[in-house]
Every structure is written in C-alpha cells, then in structure tokens.
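Structures are listed in the sections that come next.
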Structure P
Amino acid sequence: MRHARIESLYRAASDAACWVLSLLLASLLRFEFEITAPSWWPTLMLAVFTAIAFICLGYALGLYRGKYDYGSFQETRTVMVTAVLITVGTSVLLLTANIQTGIPRSLIVIGAPIAALLMLGTRYVYRIVVERARHPQHEATPALVVGAGPAGEIAIRTVMHDPKSPIRVVGLIDDDPTKRKLILHGIAVLGDSTQISDLAKVTGAKVLIIAVAEPSPELLHKLTDCGERLGLRVLRLPTIQRLMEGPIEVNDLRKVSIEDLMGRKSIDTDIDTIAGFLTGKRVLVTGAGGSIGAELSRQISEFSPAELIMLDHDETGLQSAQLDISGHGLLDSDEIVLGCVRDKQTLFELFASRRPQVVFHAAALKHLPVLEQFPAEAWKTNVMGTSNVVAAAMAHDVETFINISTDKAANPTSVLGHSKRTAEKITAWAAHETGRPYLSVRFGNVIGSRGSMLPTFMALVEKGGPLTVTHPDVTRYFMTIPEACQLVVQAGGIGRPGEVMILDMGEPVRILDIAKRIIAASGKDVEIIYTGLREGEKLHEELVDHNELLERPFHEKIAHVTVEPLAPELIDVDIWMSAIMEAKGATNV
C-alpha cells in the first residue's frame, strides 16, 4: 500500500514537472521565433497553475489512483483527454479574464502538446525499464512459441513478464504468411512449423510451447511428435475456460496430455443457464464416492443447494469426495451417508428423514468382464439398486430423478449393458407413473475415471508392460469427467419425463492409437499384446439402440430418445438372466 502511494506521488510530480518544463520551453520558442523576450514570472505562474490543475483533474479521472496500468493505452488516452481539457480551460480563462497577465495567449496552445509528449515519453521509458526488470533471467531455458495470435500474445506476456520464470521466449512460429514480420512484446516471428528443427538449433530452444486457442488433435500430434523427435519439452496453454477465468502464470503451462491427443473437444452445454433447479434444493447423490459421483457432487455444490447428501458404501471414496468439496475429510458431517443402494430399508429411512428433492443416481457396478463372471451382482446393484432408489424417490415425492447409464445399454450384448438398459426402463416407468422428469443420461467411456482404460494403460506402461489391447481395430467413445457431469446436471434442467439423453461425443477413437501414444509419451519400449474381445464386448460401441429415434429439441450436441417403460414388479431375476442368455445366443448366431 505504501509502495503504491509513493509511486502515485512520483507520477504526479513527474507530470507536474513536465507541464512546468513544457511552458518554459514554449516561452523560449516564442522568443526564438518572434524576437520577444519571455515574461518569466507570469509564465512560471501559468506553468504552476496548469500543473496543479492537471494533477487535480488527473486524480479525478483515476490517473494516480491505480485505475490504469502504467503506460497502457487506457492511461495514454486519459492523459491526452486531460491535457486537452486543461488546454481548453486555460485558454478560455486567458481570453475571458479581464486582467493584464502579461502572458501570451498562444503560450498554453504551444506548451500543451509539448507537455503531453513529455508525459507520454516518461511513461514509455518507465514501462521499458519495468518490463526489462520483469524479464526472466538469461539462465532461463529458451523456448519457441507456436502461434502468433491472441493465445501466443498471452503465452509471451505470461512468460516474459515473470522474472522468476524458468523459461524465456526466444522466438515465435506461425504458418500464416501475413505474420512473418510480426513482433509481439519484442519477440519476432522467425518462421513456420516446417522450420522448427532449424529454428531450435539457431536459437538453442529446449522447450516448444503450443499457443493455439483450440488446436486440433492432428496439430497436437504433429507438434508433439516433432518436439519429441528433436528432444524438446512440449507444453501448451491451459484450456479456453481457464484463460477466461483471468491471468495465467507460468505454472499453468502444462504438458500435452493423452486426453488432448484423443480428439475430444469439450462441448459447451450452457450448464449455468439451466442448473437453477438445484439452487435452494435438497440434493442426493448415490455413488458419491466414485469418480463420476464425486465430480457430480462438486459441481452441484457450486449451485448453492440447500443441502447436499452424498451416499456411498465406500467410506474411503466418501472421504475423498468430502475433502475435495468441503476441504476436510473428517467424515463427521450430515452430508456424508454410508449405505448401499441394495438396502431398500436404509434408502427409505434416508429419504424419509432428509426428504431430498433432486436425486442423481450414480451408484453402479461398471466393469464388464467382472459382471460377465458374476451377473447376479449386476442384478443386485444395477437393477434392484436402481429399483430401490426409484421406489424411495416416488414414495417421498422427489421432484427430479436422473439415472446415470452407459452407451453399453444401446443394443446390449453384455450383462453390464442389459443391467443398465433395464435400469433405464425402470426410470422411464417411474416417469410415466409420476409425470415428473425421471430420466436417464447415457455416455461412453469416461477419461480418467477410477478403473478406466487410461489409468490402467499408464500403470502397465509404468511397470514396463506389456500393454494389453483386446483387438487392433476396437474403438470406443470418450468424454472427460467434468463434461460427463455437466451433461448429467443439465439433464435435470432440459430433460423430459422418461427420456434418455445422449451427448454427442464426436468420432470414436481407436484404442490401439491411444496405446501407442501413451507408450511414445513414456519414452519406454513397451510391447503391445492382443488378448481378443472378451465375452459380451463389442468391437465398436453404439450410442443409440436400433429402435430409438433421435431428437435434439434444445441443444445440437445433446440428443433425446425414449425407452420402453418397465415396471419393477414385472422383473424376475431368473427371467432376466434367461433373457440375457437368449439375447447373447441370438447375437452370436
């Protein structure tokens, strides 16, 4: 605070000195050209008067109150406006005052432009000195920045205005021919992406920063491969969402992740505009200790629910979720409920005592091979567990119910797929009975979720392999955990009773390509072994059942379909198991 006050006084004193000096120079100029001896005392009085007037007006306009960055365009504009106002005001005063001042009326007109130039000049010099002091040390690692657009400007400003930055920018790279002579913050465009190898040698660069706002997977592949081949450390700017949150730091520059290279572009689901149905409501999340349930709980907490209730039978998972949301993992608050969706009595007691108004049902078993071996467990959790939660919700007047499903429920060939398909039908039946938005959300593989493919692959590579892939041509749809949870939250705002909502997840990704990319990123020589498709597993997943009709009534990237309702009392475990075996037999034929 004291430093800011001293700097403010310095600026004011500097501007005052500029005005005094400018009017004295103007007086000398008049003497030079008109052979008229200057009137020093009146001139000095005028100089002091204009200096004080400028400083007072400057304070009023925020020049000395930290309103503008020193030397910025906004401050330059304010300096010019203030100088014009002072010139006009003083000129009018000299013309209308009925006194003999001995001051030529043209003096202020001559002196004001000089004062403006002096003030702007001092600001420019000061800014150069400050910026040079902020530059990284020469010992910092040299880096090339790919992209001379707005994102490149952000990257250079972030790196070159941090004296503690471990890297410093030595050149820009851009494929746009019109930017070949461009200079940003003193850093010039040296060439295009085909010249990275030569430019790295010339500049001694050891880091390659990708500063493109939304780079395509192809561009990321190209630049990452080039960087790895040349021994450069490849970094990229954070996401657009992070850039919009405010200034970034050097530490926000991150490595290119496997998720970046998979081609998944996050979809804007306009969640903030429709998640108001959570504000002030009592919200229950089942399976809150899992990857999806925990992130879902975190996002829900941002919409100020009256109460957030997190249910799971995994106490460690609940502790992690509470730590992320509440900042502690004491497990001693009402937001934590230890229980299982298989226990109908526990659910009814919970619903009766806490009276949730919105329910997100994320509790489920999800590993396909395990459920093929133990189908009864899929029945108990995915089918009967859903039936229990739905029954409790209907009995206790829950307003909105969202069941989290999977793409394996479309044309199911596995126990997992059939169990989740049945859960969708039970949810649709509840919607038919209540007329309320009881609905399901269907999506594919979630990147980084607990037990999912990517962490498994990375663990295998870390151990030195081998890395196992079921089939060289197998493909899957992928989405991020936050993106999946945004869809789930939005479903409660735009979904209609009995519907299943499906996010457009782009093109499916070949698993073998991901495996190769992870191995390349590790720098290890890891063998890939093909194990063959497992029982119930598809070569290519589907998002939509063959008899479902897609609609997109609210968002072009979110599809709505309807499923056939199925009353829970019509479901029998033996009939259900027989139906699965029959369906598998038909598929195999």
Structure Q
Amino acid sequence: MPISVAKQLVEELCDYGVQRIYGLVGDSLNPIVDAVRRTEGIEWVHVHNEEAAAFAASAEARLTGRLAVCAASCGPGNTHLIQGLYDAHRDGAPVLALATHIPSRQIGTGFFQETHPERLFIECSHYCEMISTPRQMPRLLRIAMHSAVGKSGVSVLVIPGDVASETAHGPEQRSLRSNVLSGPPPTMVPPRKQVEALADALNAAEKVCLFVGAGVHSAHDEVIRLADILKAPIGHALGGKEWIQYDNPYDVGMSGLLGYGACHEAVQEADLLVLLGTDFPYDEFLPQQHTAQVDHDLSRIGRRTPVDFAVQGDVRETINALLPHLREKDDRHFLDQMLRRHASALENVVNAYTHNIERHLPIHPEYVAVVLDKLAAEDAVFTVDTGMCNVWAARYITPNGRRRVIGSWHHGTMANALPHAIGAQFAFPGRQVISMSGDGGLAMLMGELLTVRLHDLPVKIVLFNNASLGMVKLEMLVEGFPDYQTDHRAVDYSAIAGGAGLSARRVTAPGDVRDALGEALSSPDPELVEVVTDPNALSMPPTLSIEQVGSFALAGGKLVLNGGVGRMIEMARSNLRNIPRP
C-alpha cells in the first residue's frame, strides 16, 4: 500500500531506534506529526518553544550517545531551533533536526513565513540539505542520520510540507534497517610513530602535568594509571570534571575563569603539559610551549596552543599504547608540591564560605548547592544553567562515576537547564533529573514549566533566584565597569510554577533549605524549589584594584571565584596522605 514521504520518514526513524521527536506542531510540520500519530514505537513530545525542542534533543543525545530528533515548522519555527542546535552541535550531540518548509512551488517568491533553512543552519550542522522530491527519500535521511552520529553533531533535513504529503517513491518505500547507529562508536588507534615520540618526550620530562576534558569519558582508570607512572598532577576543564575528579589521588582542580586549586600552577610550571581529550578554548590559561595533545579529531590539535607532540587517537587507546614505552618515575617532588598547593588553596578559602552559613541572610547559594549535592541521588542527572549555576555545579556537585552533569559548556547560552532536563527525563524516566536553574535562564523559557506539567515529568527544578544576572554583573566588575542593568525586580517564581500546575516551594530562610530540597527530591511529581539567594555572593573584594584586574584571568579567578569548594576539600586533604613522609 502506498505511503506518504512523511510516513516513510517516520518509519525509517523508528527502524533506526528513534523513540521520540521533540517539537511544536503546526503548518508545514503537520504531515510529519500525523505520521507519528499513526506509527507505533515513536511519540511526539510537545514543547512550548522549538528552542526547547532542540535543547531537549541535545540532552537526550549527549546522555545516551544515540541519535535524537527535533522538528519545527516553516519560518519562525525554524528560527527558534537555532539556539538549541548550536548548543547541540558545539557539544557534539548527534541530533537530527527536521526543518519543514513552505510549499515548494512558493520557494523564492517571498511567500508568507519564507526563510531559507538550507542556508540558515549551515553553520550549526555537519549536513544540511533539502528534500525536493520523493525520490530523494530515504537516501538523504540516511545520510543525515549517519552524518549526525558519525561526525558527532547536528544534521538538518529541510522538507517542504507539500513534499512530505506526497506519495513515497516506488521500491524504496522502506529500507532494511542498518546497524551502524547502534552500539558503541568505533575506536581510533593512534599511529605507532606518534605514540613513540610522545613516550620519549614523557620519559625525558622531569615535571609532567595532565590536563583532561570530556574526551576521557571512557578512560578514567587509564588516565589514573598514566599519572601514577609519570607522577603527574591531573587538572581538568569543566567538561572533564564528571569523568576524572572522582577516585583521583592526583587531582589538582580545574582551570579557566571558574578554576580552583593548583591546576593553573601545575599547567604553567610543568616541563611538559599533556592535553588529553580537551578542546579547552581559553588559550590565555595554557602555556605556549612544551605541550603535547591527544585527540581523535585532528582539527582540534594545536588550535588552542602550539603543540610539540601530537597524537591522533582515542585517549584510552593512546594511553594503552603508551604504557609499554614509559619508564616509571621515582621523583614525586613536582606532584607532591602541587597536591600541597591544591589543598592549601582550598583550605585558605573554605572557612569564609562555611562559617555560620546556615544562618546567613540572604541565603548563600553555595549552601544550597552543598545541601543539594548531599541529598541528590548517586546517579542523578544535573542540568545546569549558564551563569552562576555553572559556578555552583563546578564547585559543589560531586562526581562519582555515575552522576551526570551537563550544561551549555561550549555555546554558553542562557535558559538551557530546564529544556535539557526535559530531554534527560524522557531519556531516563526512572532516574532523578535536577535542573539547576538561574532566575534569568528560567525567565527566558518559562513556558517549559508547562511542558514539564503536560507530560508529568518528575523533573526537580532548583531555582537560584538572586534577582540579578549574576555572571554578567561579575563580568562587568572584572572588566572595570560598574554593573548596570543587571538587577531586576524580585519575582515569585514559585507562584508562577504553582499556576502552571507544579508543586512549588519558596525558601527565604537557610534553615528551611534542607527540608524543602529533601521533600522535593523524594516526591514522584514535578517540583520547583525556589531559593531566594544573595545577589552579592561573589562580589569583588574591596582591596582588588583595577590594576589587579589584569591578573584576574591569569590567576584563574581565585580572588573572586575560588570561594567555597564543597566536598572537594575533603578529597584534597585525603590526597595529601598519599605523599610519602620523610
């Protein structure tokens, strides 16, 4: 029996294991939506802004490693997708976007809602093509899916609504399912000569430091073994935190503007810095010489800082190839020095952020994050808004190898946490999902509270409400500008959430934080906990002069952002016990 192009597309997606499509119904998208309605094994997830659809698909793809799909109608529907697709593409999430289009005969006439989506999405996709005739299906769909998964990023298929309604072409109405989108991705084994050159350099260096990113996600034990042989401290970027900080006796903290501990010193003072699976963008924090880099993506090697020794390969495969060529070092001086500095750096600031914190008004956001970290499930998924919530997640959410922490690490867009949480909860319906939202971010996509309620997703939204764009204020102060237009009137978001049908609590006293969070986290329903926090929690110290601002970045933001480190201080103290005593 003949089927439509839309039905063919949906059945192909279903055959490839796609379980849902995130989007907002209407207009040119209606043929695809109706095809979903008539196809078992796949569902339509209604959201309230196409931007949220792309964010949700991004989160599902990042957390599962599988292809996720979002869709939008012509014109404004497509342009709403852009923010979330940039986020997905820059974070390497395999996402397919179905961007439907105006009637094909009207393209190029200035028709109602006409855009050029085949041009619009070029910069935020690996593959972007338009299906103009039924004969192009399902081949273009397969290319798009394979490009998204194979290249770890976004693919976009543009489909005019009338083409989606046409009858699918002849013998290719349905293709046999391919297995290329299932199972783990292939590994890249590095070239032998590159491995041997790096091994020689590591054997010759007296002081080695490892700096890791998200590319070590499957190589935790191997990185620890490498550090043990080299007696090398391990620093990390924010994206690498969840994969390397736990069970790590060589940890010296994080670099970057949110950095803490001795990571910056270790990176700068090493004879050889080894970048493992990181595309850390802030080159001012990296040395300009004596650097090696390991990455499976050749385009990333050397684009942040000059590289003396380059290895193209997966981190785990590279380390396994390196180990037989390495001589174990006996001298721990550099490592022990950095471990002591790391512990000292955390000790020197921890008291200021823990003393009488349970009674401090306005509520310290650090305290909220500490309590949340202690009460959250051991396998919780945290989604984190851009801004000060990045700081709280970086410092207080303790990784353990089972928890996941995702945010807009590379695109840095506001409003990502709640729609990311929607995708995460659909991907893992039985898992605790916590959105660490800022009031600025929540205000941007507040309609997604309705999405959470509509689908009865048990997402827990912890709202840090400081009535301020805290990170923007900090940026202004760091650059020597007085903060301006960063504060706004207080808003009772719990009342808004209650009106949307969510169970909501508003906390203004620190003594109520633990109970409010505990009750929300144990509830099977969607919950919002709004905590009214101190807008000046990370204000500039009064002794910091404009002249000193220049050293702010080079020092890793210690004077401002090194306050409070949660349970990391316990780990730093524990690691000191590994230092041999004379």
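Throughout, read-outs are computed from the coordinates displayed, never taken from laboratory work. Because the structure is predicted, anything quoted here is derived from the model rather than measured. Cβ atoms are built from the backbone, for glycine too; each structure is taken alone.
Can you rank P, Q by volume of the Cα convex hull per residue in Å³ and just name the one with the largest value? The partial results should precede the final answer.
Numbers: P: 228; Q: 159.
The structure with the largest value is P.
Assign the value 4.4, calculated as distance in nm of label points 7 Å out along Cα→Cβ at positions 152 and 400, to the correct structure from P, Q. Provide the component values of the computation, followed by the final result.
Details: P: 4.4; Q: 2.7.
The correct label is P.
Quick check for you: by distance in nm of label points 7 Å out along Cα→Cβ at positions 192 and 320, which of P, Q is greatest? Mind showing how you got there, number by number?
Details: P: 4.7; Q: 1.7.
That would be structure P.
To test your reading of the models, identify which of P, Q gives -15500 for helix-only ellipticity at 222 nm (-39500 (n - 2.57) for each DSSP H run of 4 or more, over all residues; to 500) when calculated.
The read-out comes from structure P.
If we compute relative contact order in percent (Cα under 8 Å, 6 or more apart) for structures P, Q, which one ends up with the highest value?
Details: P: 9; Q: 13.
If we compare relative contact order in percent (Cα under 8 Å, 6 or more apart) over P, Q, the biggest value is for Q.
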